[in-house]
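*Asks:* Right after this note come the structures.
Here, each number is a calculation from the coordinates, and none is a lab measurement. The structure displayed is predicted, hence computed values, not measured ones. Cβ atoms are built from the backbone, for glycine too; each structure is taken alone.
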Structure I
Amino acid sequence: METIDESDIRYKEAERKVKKIKNFYSFVFIYVAVNIFVLFLNYRELEPGQTIWSLKYFALPIFWGIGVVGYGMRFFFPGFILGNNWEEKKIKELMDKEH
């Protein structure tokens, strides 16, 4: 039988976190690229005398940005909403409930 070393467990957990952070950075890149493209298209369609400084042009970046910030807080401030040890406490609670 194969023994599981604590360093192996820590490595796997760190690897999982790195993948999640990498996905977040990809998400941020897509957010920036798409919003620059959309703002450029909106700017090209402006009539003479119109300004781009209107909520209708910035609604997408604002609301999507709120989602990006919320998504990022999961990785960089994991204990902000549920506390630092919420997962461990919940696992222990569920395991105790089964026995």
Structure II
Amino acid sequence: NFWQIYFGKDPFSKAEFIKAWIGWWVIAIVLLGVLSICTSLNLRGIGIALGFGFCQIHARYLTFVGWNKFIGVLGVFPVTNIILFIVLLFTKKK
């Protein structure tokens, strides 16, 4: 899949996690901005679909720090995504 091609098969470090998280926010905001101008598609559905990219980013980093990767599902909603990101910034690897 895209993440394995871009980041490799191993979980990534904190620096790569931050880069991926910020990069995906930029992609999501630009894509939703362009689509809101150019189309009448349901942007809420597209936004939730983009949220699953955050789930993958969080899941890969959660395995790196030794947590359960399924906590990454919280990344699908913007508020829980930001809270989980802040918590993970201050988490040490087990």
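*Asks:* By the measure distance in nm of label points 7 Å out along Cα→Cβ at positions 53 and 85, tell me the structure among I, II with the highest figure. List each step's numbers first, then the result.
*Replies:* Values: I: 5.1; II: 1.2.
Comparing I, II, the top value of distance in nm of label points 7 Å out along Cα→Cβ at positions 53 and 85 belongs to I.
*Asks:* Still on this structure, I have one more. Comparing I, II, where is Rg/Rh (Cα atoms, Kirkwood Rh) highest?
*Replies:* Values: I: 1.23; II: 1.00.
Ranking I, II on Rg/Rh (Cα atoms, Kirkwood Rh), first place is I.
*Asks:* Using the calculated result 15.6 for mean count of other Cβ atoms within 10 Å over residues 13-20, pick out the matching structure from I, II.
*Replies:* Values: I: 10.5; II: 15.6.
Of the structures listed, the value fits II.
*Asks:* As an exercise: distance in nm of label points 7 Å out along Cα→Cβ at positions 45 and 61, calculated from one structure in I, II, equals 1.6. Which structure is it? Write down the numbers at each step before the final one.
*Replies:* Working: I: 1.6; II: 3.0.
That value comes from structure I.
*Asks:* Looking at structures I, II, which one was helix-only ellipticity at 222 nm (-39500 (n - 2.57) for each DSSP H run of 4 or more, over all residues; to 500) calculated from, given that it came out as -26500?
*Replies:* Corresponding structure: I.
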